[in-house]
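**Student:** Heads up, there are several structures right after this.
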Structure I
Amino acid sequence: MQGILFTPNLEELVRIGGYSTKSVGSIQLPGTILKDGPAGFSATLTGGENGMAYPPAIVLASSWNSKLAHDFGTAIGEDSLQLGYAGWYAPSINIHRTPYSGRNFEYFSEDPILSGMMAAETVRGAQNKGVIVFVKHFAVNDQEVNRMGGAMMVDEQAIRELYLEPFELTVREGGARGMMASMNRLGPLWVGSNPGLMTEVLRNEWGFQGVVSTDQASFPVFGYQDLRQGLEAGTDLWLNTDAELWTIPEGEVDDSLLSNTKRAAHNVAYSVVNSNAMNGLEAGGKLVDVTPLWKIAANIATVVLGLGALLTMAFVTWRLVIQKRSRESVAIDATSK
């Protein structure tokens with residue numbers, strides 16, 4: 001795989017990764033669709049199909065039933081197969097530091113062991129159906145207010161015993177192949193640009209194999225999630241829907257960047273080839289991008305409606321001009337008499 005991944009160019013490797021991964025024809029890698037949310041697939045903000053709504057994680061954790069957590073993951077996996085989604089931005093396993101946290105419904109518990117064990121079973125169930133899970137928000141994203149770029153200060157004992165423990169369990173016990181970096185900073189560094197966390201702990205110490213995506217990165221306000229720094233630290237994919245926002249100027253592309261980009265591409269590809277995106281593909285088959293008929297029809301309808309609206313506006317404008325000139329002509333005639 002490493003040898004093959006020398007061939008794709010930067011345009012294929014460093015690109016938008018918002019709610020999808022791109023197909024790479026040069027290595028016959030299919031594209032994927034990735035979706036929120038923690039209590040079932042949601043398409044409210046991003047379009048597409050809606051999934052089943054399940055009880056939130058806090059209710060699941062209150063059962064202390066690990067088999068139920070596994071069944072929940074399996075159900076998510078079944079939904080993904082029906083909806084055509086390969087990735088799930090969940091489960092969320094930050095800690096209930098306060099009962100007033102805005103996203104406690106999304107997180108399991110104030111207990112890191114309970115959170116980790118329930119999430120690990122959820123991961124197992126979902127991955128058994130070929131879902132790429134993105135366990136989030138890694139890490140120390142334990143408050144919702146000012147989480148974008150906020151600097152979190154924590155000593156090593158606390159971070160290992162409380163804030164990293166759930167994530168470690170999803171990797172060691174659940175075999176998670178996806179992780180989502182949080183928006184906050186750990187000390188002065190944005191989490192996704194922290195090599196100690198993204199590479200030394202996550203990959204080297206815990207043995208994580210898979211893809212690490214950023215959290216939301218589609219607007220200039222998220223510009224602190226630097227592309228080069230993130231790639232150097234071990235982040236692989238930017239959750240971004242703006243093709244122009246995250247780019248590398250041609251003059252700044254060097255061997256180090258290419259090496260890190262190739263590594264990131266390998267991690268993305270590893271997750272995709274171990275997902276349900278490969279279902280139906282056979283050895284020796286060729287990947288062909290096809291525009292579905294409904295999308296062609298929708299595009300045609302959009303063009304026709306747009307032209308119709310323009311013609312209607314032009315006609316109305318023309319009629320108003322004619323009417324105005326007619327009134328002015330009548331007024332002039334009346335004056336001359």
Structure II
Amino acid sequence: MSETMLRHVNVPPAQTWNYLKINDITLTAPEPPATSTAAPSQLADIEMGSGTEATAWADAATPERRLVYVEPDTSETVRIFVDDEHPLLATDIVVGAGGSVRIAVTEALTASSASSQLASSCLRIHAEHDARVELITVVAGTAQPQFLDNVGIRLDERAYLESRQYVLTASTTALGLAVDLAGNHARADMRLRYLVRSEEMLDVNYLARMHGCDSRCDISISGVLENGAKKTVRDTIDLAHGGKRARGREDETVLLAGDHVVNKSLPVILCDEDDVAGDHGATIGSLSQEQLSYLADRGLVPAEATALFSRAVADDAHAHADSATRKIIRAAAQLIWNADVAQELQCAEEDMD
């Protein structure tokens with residue numbers, strides 16, 4: 001199968017010096033067919049987090065598109081599994097006024113499925129006024145050399161988004177999430193927690209376009225980088241013209257838990273309006289000697305102390321996932337740590353039930 005290069009994936013709205021190598025990521029993808037078999041997206045005008053080139057490739061390469069319409073004032077659950085049988089998925093979701101949807105996106109590819117260079121999920125969401133969207137994304141398989149999760153969301157008046165993304169096994173993973181807070185009083189809470197291990201790479205582009213008056217956005221990113229891990233995060237809050245009294249906040253916490261890690265962050269707040277507010281904060285470092293001594297007094301060697309923070313990512317993902325995704329998280333936990341950790345997660349699920 002012939003291949004093509006996607007050279008401008010996860011490009012932020014405001015770029016910096018090219019020599020820093022933080023403006024984008026390049027992925028190797030199979031050449032899409034000359035004629036796409038999937039129906040054109042009805043939400044093609046929604047901005048996507050991974051950019052136009054990656055989106056065009058996904059639209060052409062995905063064999064079919066799933067369309068979900070949530071009726072006004074109703075609730076629905078949508079499950080999206082990127083697995084061995086479906087490595088390329090495209091989904092459009094429209095949430096009617098006052099409706100709510102819970103979307104579970106799970107990447108669970110096994111080693112036997114690594115038949116191409118890139119697996120992907122391309123998700124577009126339009127939330128009409130007063131709608132609610134809960135998005136839970138778990139990346140826990142990553143047998144493919146590369147995985148692309150590309151999301152674009154538009155929020156109308158008083159619509160609300162709660163997004164939680166978890167990365168347990170990165171391989172080379174690119175996450176792109178763009179949210180257009182188009183309506184007045186729209187709100188978006190975006191959370192990302194990750195564990196990136198030896199020789200793995202995580203590349204993230206978060207974008208919030210705050211067009212609506214009195215809109216609110218909160219971006220929180222935290223994770224652990226182990227020996228040889230590479231991570232790039234771009235998070236942009238765009239306080240756009242016309243969005244009076246909009247408020248945006250972004251923060252990042254990175255635990256450096258090994259040697260030879262590469263950690264890059266590009267937080268940006270853009271402003272084209274008065275009477276708005278944007279805040280940014282970051283904490284990057286390793287466990288202090290005082291913390292290690294405190295934990296050592298309680299019987300934990302440094303490796304076990306670091307594992308507490310790594311385990312917290314899996315614990316949080318397991319607590320928020322549905323039952324099918326929890327099985328995948330436990331399988332990943334057994335590979336990352338051991339069977340005892342997977343059993344502890346199983347016991348936690350039984351306690352919740």
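Every number here is computed from the coordinates shown, using simple stated rules; none is lab data. Source: prediction; values computed, not measured. Cβ atoms are built from the backbone, for glycine too; each structure is taken alone.
**Student:** Given a computed value of 1.6 for distance in nm of label points 7 Å out along Cα→Cβ at positions 93 and 197, which structure among I, II does it belong to? Don't skip to the answer; put the middle values down first.
**Tutor:** Details: I: 1.6; II: 2.9.
For distance in nm of label points 7 Å out along Cα→Cβ at positions 93 and 197, the value 1.6 is produced by structure I.
**Student:** Of structures I, II, which gives -6000 when helix-only ellipticity at 222 nm (-39500 (n - 2.57) for each DSSP H run of 4 or more, over all residues; to 500) is computed from the coordinates? Provide the component values of the computation, followed by the final result.
**Tutor:** Details: I: -12000; II: -6000.
Answer for the origin of the read-out: II.
**Student:** When relative contact order in percent (Cα under 8 Å, 6 or more apart) is compared over structures I, II, which one is greatest?
**Tutor:** On the way: I: 17; II: 11.
When relative contact order in percent (Cα under 8 Å, 6 or more apart) is computed for each of I, II, structure I gives the biggest number.
**Student:** Still on this structure, I have one more. Between I, II, which one scores greatest on FRET efficiency 1/(1 + (r/R0)^6) of positions 221 and 325 (r between Cβ atoms, R0 = 25 Å, to 0.05)? Walk me through the numbers before you get to the answer.
**Tutor:** Working: I: 0.00; II: 0.75.
Ranking I, II on FRET efficiency 1/(1 + (r/R0)^6) of positions 221 and 325 (r between Cβ atoms, R0 = 25 Å, to 0.05), first place is II.
**Student:** Let me ask something else about it. If Rg and Dmax of the Cα atoms in Å comes out at 19.9, 64 when worked out from the coordinates, which of I, II was used? Display every interim value, and only then the final one.
**Tutor:** Numbers: I: 25.1, 98; II: 19.9, 64.
Matching structure: II.
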